[in-house]
Structure P
Amino acid sequence: MLRVRELTGFYGASQALFGMELSVDAGEVVTLMGRNGMGKTTTVHAIMGMLSARRGVVEFDGRRLDQLPSFRIARLGLGLVPEGRQIFPNLSVRENLVAASANRGERRDPWTLERVFALFPRLAERQKNGGNQLSGGEQQMLAIGRALMTNPKLLILDEATEGLAPLIREEIWSCLRRLKAEGQAILVIDKNVGALIGLADRHHIVEKGRVVWSGTSQALAHDSTLQHRYLGV
């Protein structure tokens, strides 16, 4: 589904990505893992066309994305839950969701308000509240629901549970497990190694703008040296 090859990225004259390589197949959950500042978010921005100074190949469903603007990339079926959530603070929960609603792929069972509210009952309770009246956890639920309302083929979550209380984090992980069971392809960035090992099919560890290790959850779980070297604080 998603193929990234030899992807480089620059902020001005400073190079941030050095030949990134990753892939996500249909129905897979795949991670980008690594310490802060190693290029995970930059990779997402490059995939989504939000980083203009990029080179390499990004393909989605066999189509080149690397020369397309962000809005066209999103319309092809990539749904982004960005770091920091970035919901519309002056719109209600319902308005945030409706504003993003689209079913360009003509899914037979598309995401609707009712389906999102069933996934996150708390949003149903707060649907008339403004985005700026929600807790951090509720805002993250809203950001996920907004991305799902675009009916994406691939859902990308950047820092899926950062800064959230433990109970809310578990609710987010439960949501992602449910989406995986429904066959949703997901690319997720997070620092919770234990939760990611239990959720994902494959992992990519990023160090200084390049992938230094790729493998399965089983391989990662049994390699404590690898975790300490690249993921430990």
Structure Q
Amino acid sequence: MALARVLVIEDDDDVAKLEQTVLERAGYEVRAVRTGADGLEQADVYKPDVVILDIGLPDISGLDVCTSVSNSSNAFILMVSGHSREQDVLLGLGLGADDYVTKPFSGNELVARIASFLRRREKSAKKKDEPGILQIGSARLVRDFHTLSMDAKTVALTALEFRLMWYLAEAEGRLLTRGQILEHVWNDTSGVPTRVVDVHIASLRKKLIEVEAPLEIASVRGIGYRLDRQ
């Protein structure tokens, strides 16, 4: 069985070496680069399963790298920064990152985050024989293309947005708590802030409007969300 591939994009040599050493000892294949430009190139060539991405890169903003990798790859993205301001966290997550850690962090925490990503992928793979199209009224989700369509209008969803939308659609009309959503979509109920769910719900609402789908993601204050037909 092939080793899971991890791409480290980190300009601090000491941090990059630590991440690479810890992950290789945990059984992963790791490639490390120091700039955003090299990271984008390796994301295309190396085809990583997970990208560990520092926000503060010397040439390109890590947020811009995050957007590009999220749009062109199915890799999970773990953003790393020395800043812990909530707006930085939410911005990165809104651009397609799957999780976020702040420096300093332990090697055990890093390994745990990567393992969580891969468990999530394994769970998704077990569903590969399920129908790849989900119809919600006149709107349609297509798994192979990660798209949401309504009549002639189609919008692309990130991998995370798609998993979230599919979960809401499968539970149409039923209230899902943030905890349930984190467990099912993120495969994590402890390490990911609940605000992450709110950020991605906001993004999905915009895309529902974009295709004029007669669907509404209703919120129940302090509890969670429910997908309803309008």
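Each value in this text was obtained by applying a stated rule to the coordinates, not by laboratory testing. This structure is a prediction, so every number in the text was calculated from the model and none was measured. Cβ atoms are built from the backbone, for glycine too; each structure is taken alone.
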Discussion item. Of the structures labelled P, Q, one was used to calculate distance in nm of label points 7 Å out along Cα→Cβ at positions 6 and 30, giving 1.8. Name it.
Written reply: P
Worksheet item: Computing Cα Rg over 2.2 N^0.38 Å gives 1.02 for which of P, Q?
Response: Q
Worksheet item: The value 14 for relative contact order in percent (Cα under 8 Å, 6 or more apart) was derived from one model only; which of P, Q is it?
Response: Q
Worksheet item: Comparing structures P, Q by FRET efficiency 1/(1 + (r/R0)^6) of positions 134 and 214 (r between Cβ atoms, R0 = 41 Å, to 0.05), which one has the largest value?
Response: Q
Worksheet item: One of P, Q was used to compute helix-only ellipticity at 222 nm (-39500 (n - 2.57) for each DSSP H run of 4 or more, over all residues; to 500), and the answer was -9500. Which one was it?
Response: P
Discussion item. One of P, Q was used to compute mean count of other Cβ atoms within 10 Å over residues 38-45, and the result was 23.1. Which label is that?
Written reply: P
